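Read-outs throughout are calculated quantities, based only on the coordinates presented, and are distinct from any laboratory measurement. Every value quoted in this text rests on a predicted model; they were computed, and no experiment measured them. Cβ atoms are built from the backbone, for glycine too; each structure is taken alone.
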Structure P
């Protein structure tokens, strides 16, 4: 078949200027889709595209193939959140979704200008300048904290409100749940851990507790560690409204001022949550470990526990630091075991990325009054080590049983090895900086080599630059039914088992594990749904992460808005042909220095070396360079900051 007669199907990428790009062959450069050939597609829509010819990029003079959209197969979204404005005699919705390249014409009576609303897309007539839609929900006046937080969540498809059928089921559980739990706890079908020292360790502001640890010394010197996870699947059964809604949401969302839970509160903070001083149902992975943290035995199954203590990370850390306080023996035991597991994991090639997170403090009106970097406690790492132990063991168990059951699928958490081309580009870039990254002939790289590189740059001026370059070369972790291993953690088997209150894939994993432990049949219908549910959960996870990032960014911009004209120390966090992205060191707020404001020169974008180079002066600005900047503008609604360059290291290419 002639290439120009072929039709390709896949998602389309569209820039803010309305130009499209379409991947039709992994070995070829993406097709360029001119604005006039997009045919009303929105970013991410599933489309059919044909090749039309070629064009020459006016900047780079590179030639690339062009295409046109011949059919929109499905829309990535049909509900849009934004602000209603009046422009040229018509009412328009300015979408909050930054990927959307056009506003929407909005029809209806008494439209609330200046308010944030949800608009349902209705169509885009040929030759019309804009798509059009109707208001389906009024959120509130733009700029108000409550309005903006709700708008952030709704723009990604998340709502705090549960459907009436879910509310009805939750009300019934409020009335009957405690008795149901007590009857199950009293049954002989569960292994009883209520007499074993058990506790939770979580952030100070946590409301739901997915996981608890029990510790028991054995007569032969070994240690039994129980990793007990909330038995959500006992309460959330297939076919119920609660299960259907949890599938749809797929994840909880954590904004700066609230949690939008996957499950109703009666489950997420009460019946399922492993609260202290009450009996709770759990699914457990129980290990017998020697002093080197080598697994000698493991067991999986339904349990009943009674948490003796709810620690915050800080409280547990204080016990370890002072060697005084509750559960001291148990915490010391876990610390020693976790340290051995961590050393072994790093030696096997698990990547060590230490990226700072910000904590934003709000007053009672939602105004940001302080921004701090979260300090990662040893106790946080300790919990992570034992959750990894459980996740790996459960993944191995699922894989083993799956093979025995005609390769029955499950849900795994996979992380592919980095793309070969990206790694080869990374190695070439590092060589310029004086670092040698060992890369195989086909572009393969091993975790220990990356860890060595990261350790070599620690504390050096180029540390940030190298860390970001490595991160950008990595694939993204996703859910899948076919296990291909987890490159970043250096595990051949990995799944998510430990957070079923906030992740639907974990609920699926619990159900599968229960089937295998009880040697019961997994229905064909259940298994057929796994592919779709894995893909949907991956999509919802990305949407939740975007909502969370946007809420942080909005409050960072709001916090900085009162500091226009002030100077800050920053680092160049991104480089494009449009300018430099910089990150302020104290708050981690980021913004842009436009290329036109950098200096009296014409700057050329060197993509492979992450830098801009002055054509006349040869002065360079590269990813990771420290700079002194002045805040020139803050646009809270757009979540954008503009900076001016005050001073930077003088470097020539």
Structure Q
């Protein structure tokens, strides 16, 4: 039996376990990625381990999230990260060099290698044939220390692409089609591998948006073959020597197969307020638009900006529309500046933003009240833009550009022939803003601002867990719900006591005070609890407030791991209908939880007042049980060496 691409990469990286779906494995990590919103905490966690030098190459930390320096906090974090990287053996991508996933794809991604990143959109590097996985910062810090990454072996799903994309249809529409079919939880526990002869019409700049947004399915990763198109991209980046061919064997097998005929796709759009609320553009055509935003880590490539410029060429943005353009990297910025693309965009009335995450994480450009915003981003969760009750649509650069031109959502096929944009034969390569580690680390002083606080180390789990229901929420709660992003909260990422004041801030403003008055407690959730960002702060901050366990119908992968890493016990209902039996404010307990976990006995949730019992279950491995009992991974390391 032949091997698929995922199996081939795992075969050269497997450290522990048997790669059978549902079983725990451990893999060797070749590269790590940090960004400033999650990286400061990850570096503090690495420091707490006492390891003097990172043990992967390259380990890269990017500054691309916390770019609005309205106070000292962000600038201090950037200085900390730069000096930390120099001392501990990491590359540092300076502010202005670009968004982590775009830059990593351009300058570091290598076919057949593994990448672990503290950002949920890390799978974007899978467009170049990497096995790239998003994780919490502590997991990445462990990989930086040379430890293998543990995960439950996912199923491998083949997405077989046939045919060719039609006019005005792009790679963004392929991932929107998958979201339309599968939903935001349809990829949990799966890696999507792409194949079929349809790939020959998708260059790397079309594959990258697909791999990036695989995170919105809840998937572990996405992997494309490393073929001649991959080789061409690496040649254009002056890295052809790093190319290796990588393809599935003809007789490879898969756990599932999904067929997509590219020629049947039409321009698609995700309506508010979920990436899976997808319909054909024609169904919402005519909707007035107030704002259009192009570019984040998604759809900010040279190709994407050229498409927008060609659509707008010689014309002006509609009077009712504010159009912003975000280049994905300094490389892209310089190229569009040199070839006239930037001048086209400026002449048309576009507002040019710096190469950063920006509006995608609510860092500026919040849309007006009641105004529709069409964005080429990857997420449109409620309020993520910074505007309560926002109306954010997700679409391709083609659809976004036409909306900016017409002032309404418009099927771009109405404009006739689409612009033709080819991948460049050669990119401008200038890595001077990627600083290598210091050759004399002993001479480097790590600079810390007053906002940077040590990582809190939780206490071990008690014999019995008891607490009141602090909050009961519904399905698809995101990490943005649990701990918001935006210009007000993001600067506090290196200060857990301060950022904990914003837990569930927009869902229930009384949550933090209640947690303090009740001495902690637990949370009840619906399906897919914790979807979205990899931010481990959505676990650390609740734990700091005394949250000891979460009971939900189901969890998103990264958040489940983050809860375990910080000593919060993630439990699911044995019978989902029992979700209705628990109400906010009630006091419940899990008796003899330590003994039962160690003995492998069933757990029950008991109402302290009535004695009613509800069976609950966990998916912890023996290794994770030890971690949770010790109070989380850092506590486990400290207490057990």
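Work out the source of 26.6 here, i.e. which of P, Q gives that when mean count of other Cβ atoms within 10 Å over residues 170-177 is computed.
For mean count of other Cβ atoms within 10 Å over residues 170-177, the value 26.6 is produced by structure Q.
Could you figure out which one of P, Q the value -0.36, -0.74 for log10 I(q)/I(0) by the Debye sum over Cα atoms at q = 0.14, 0.20 Å⁻¹, for residues 74-129 alone was computed from? It traces back to P. A value of 10 was derived for relative contact order in percent (Cα under 8 Å, 6 or more apart); which structure in P, Q was it taken from? So the calculation was done on P. Quick check on the output: 0.30 is FRET efficiency 1/(1 + (r/R0)^6) of positions 290 and 450 (r between Cβ atoms, R0 = 35 Å, to 0.05), derived from one of P, Q. Which one produced it? Working through the options, I get structure Q. When distance in nm of label points 7 Å out along Cα→Cβ at positions 106 and 466 is calculated for each of P, Q, the greatest value falls to Q. A value of 24.8 for Kirkwood radius over Cα pairs in Å, calculated from one of P, Q, originates in structure Q.
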